[in-house]
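Please go over the structures that come below.
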Structure 1
Amino acid sequence: MATIVRRLGIVCTCGLLFSLFLALPLPAQSKGALKIVFQVFSAKEGFNLGLTRLDGTERRKLTETNRAIMPSFSADGASLFFAEFTKTELGMIPQIFRLDLKTNERTQLSDGSANDEYPMCSPDGQQLAFISWSAAQTKKDQPKIYLMDLQEKKRTLLDPEGDSPQLYPSWSPDGTKIVYAYLKVPMAVLKIRDLVKKTTSTFLPKKFYATEPSWSPLGDQIAFTAWDPKAQSKTIWVVKVDGSDPKQITKGPDDGHPAWFPDGRKLVFSQAEGQDRVICEVDLATQKVKTLIKKENAKLEFPRIYP
């Protein structure tokens, strides 16, 4: 991880112990059951990725390297994109990979020239948005968001505006815009980059220290994590795409990494539970929270859902 990202406390770590979990017998898979993938950390096994169906018919440990982080689904759900700390000429740095969920075949997409992480696939499956920064890690080497064409592997800077870190890209459902967190100490705001008009707008009130945005599949709202420095708490909020009507959805004190259910009515997120972290869902209408996945002495984060 980049030094500045660790220092600001924005990129979190997480995990899970799988031994007993994977030993359980599984019923036959049911087609169409929602799949959830998440980052996994344990003191014994390091960082790995896990996947389960929310009806309980499938539970898988996807990696064995102990260095895999930040998973997300491809547009068709047949594969995952993720980052993994990899030995390169520049040292051990995060690189982006694709994992075929049927064959378990891994393909490295990064070329070893920089730190690459947090890949998010475009709705049409043609591009990745991701965070990248120089392995030199000087004060000028701020994390920025890039786009990568998945055919030619060519990368381009998403937004040249600003000289502060750009984090957590999330695509609009039509693929024409990307929302991201822009860290300008002592604040963090959300910005939207219009890929067609090549313009950038800030759309949240300055009272928010906002990170980890996630665009609704219906296109009308954006979920995000809000940090309250006075209360020392993190909570999940939703806001309309025009920046109006922000609503607090969870109570904290340490919630993060929201992602949407396909129907746009619920969010999945990571929540602190004692020394552990668990994966939860919250109903936007009732704000009722339900634990989906948990394991003693384990931390789980970066959940993503595919129908």
Structure 2
Amino acid sequence: MIKTINTVIILLFLHSIAFATNNVNISEILITESRTYHKTKRTWKNVYHELTKNGSSVRGATFIAPVKGNGYNDSKHKNGARNTIIFVPQKTNFNEDVDLIFYFHGLGGFKERDFKTRVLRHTKALEAQGRNFIVIIPEMPWSKNTNTPRTRQGRVFTRKGQFSTFVNSIVKITVTLFEPSPVKRNNCIMHNKCQFNFGDAILIGHSAGGSTLMSISRSGGLNWLYSVAKVGFVKVIFSDASYGYWLDIAWKYFKPTVTQSGFVVLTRKFDRPHKNAKRFLKKFRKKPENIRHIVFNRKITHADIGDQSFKWAYPVYESGCGEGVK
């Protein structure tokens, strides 16, 4: 079973927990702190144990706790703060470029289905492709653990610099706890120089998670990823999430070239996200090459789309998915 240890202990005894300079694999461990919500911790542990036991997920290290930039203090959360999950597969190689895959859940989410069906079970396929990545699952203001599971959409990462604060916090935590090199860990802990080789940034927003993509873009977060953080490629995936003008706004504030990014819009025929995506695309005389609109038939449910949204993270994995491309 995955080992659980308190973050404070990790920081005090960092050199004594089996991190070797030449160690290829990340230690299998679960790191929490005093403000980690116990129900989230329990759900993740149960899902992780089940999937790794039957070989349906890769093994790795997990951090669960509040992270600066995303609900570090939230009076509407049952525990007073929203948690963020950072999952680092054992085979993640920090000497190479590491892709950051963000998953933003829908209304009433951050629960077993998100962890099990929508994220962890897809990691085996990514590893088989040779992808080098970590997964970040931020708890949104509309999670099941808040008293606003149906509201506060879009009220996250709204201020300029808020998303960059969050990402930089993720990097610091990851390097401090999971970087195999003691030199790099010490530079991060002692001098706040947290070296990280960014690969691509992939942002998946399912349902209400589309409002997160909108907010990140409008506050300059997508531009920051590409121009300041200098990730290799920014991929934005609206998983049946193009409600209202969320897609329009996300595109408006981040007008990337084909070589810089790609937008993937997954919709179910005739539903509101589908109609909004069609309306959005009609604005272009010629559809930009870096926008893909994937339309599913009515047999595919809204939840089904969310279950497979991770399949669109990479071109190889996404081939053959979906009904039609527009």
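FYI, it's all coordinate maths here, none of it is from the lab. If you're wondering where the values come from, they're calculated on a predicted model, not measured in any experiment. Cβ atoms are built from the backbone, for glycine too; each structure is taken alone.
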**Request:** Have a look at 1, 2 and say which one yields 31, 21, 20 for semi-axes √(5λ) of the Cα gyration tensor in Å, as calculated.
**Result:** 2
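For structures 1, 2, which has the highest computed value of distance in nm of label points 7 Å out along Cα→Cβ at positions 217 and 233?
Checked 1, 2; max of distance in nm of label points 7 Å out along Cα→Cβ at positions 217 and 233 sits with 1.
Using distance in nm of label points 7 Å out along Cα→Cβ at positions 73 and 273 as the calculated read-out, with 3.5 as its value, let me know the right label among 1, 2. Don't skip to the end; give the middle numbers.
Numbers: 1: 2.3; 2: 3.5.
Value 3.5 for distance in nm of label points 7 Å out along Cα→Cβ at positions 73 and 273 corresponds to 2 out of 1, 2.
Assuming -9000 is helix-only ellipticity at 222 nm (-39500 (n - 2.57) for each DSSP H run of 4 or more, over all residues; to 500) as calculated from a single structure, say which of 1, 2 it is. Write down the numbers at each step before the final one.
On the way: 1: -1000; 2: -9000.
Corresponding structure: 2.
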**Message:** Using FRET efficiency 1/(1 + (r/R0)^6) of positions 81 and 121 (r between Cβ atoms, R0 = 30 Å, to 0.05) for the comparison, can you identify which of 1, 2 gives the largest number?
**Reply:** 1
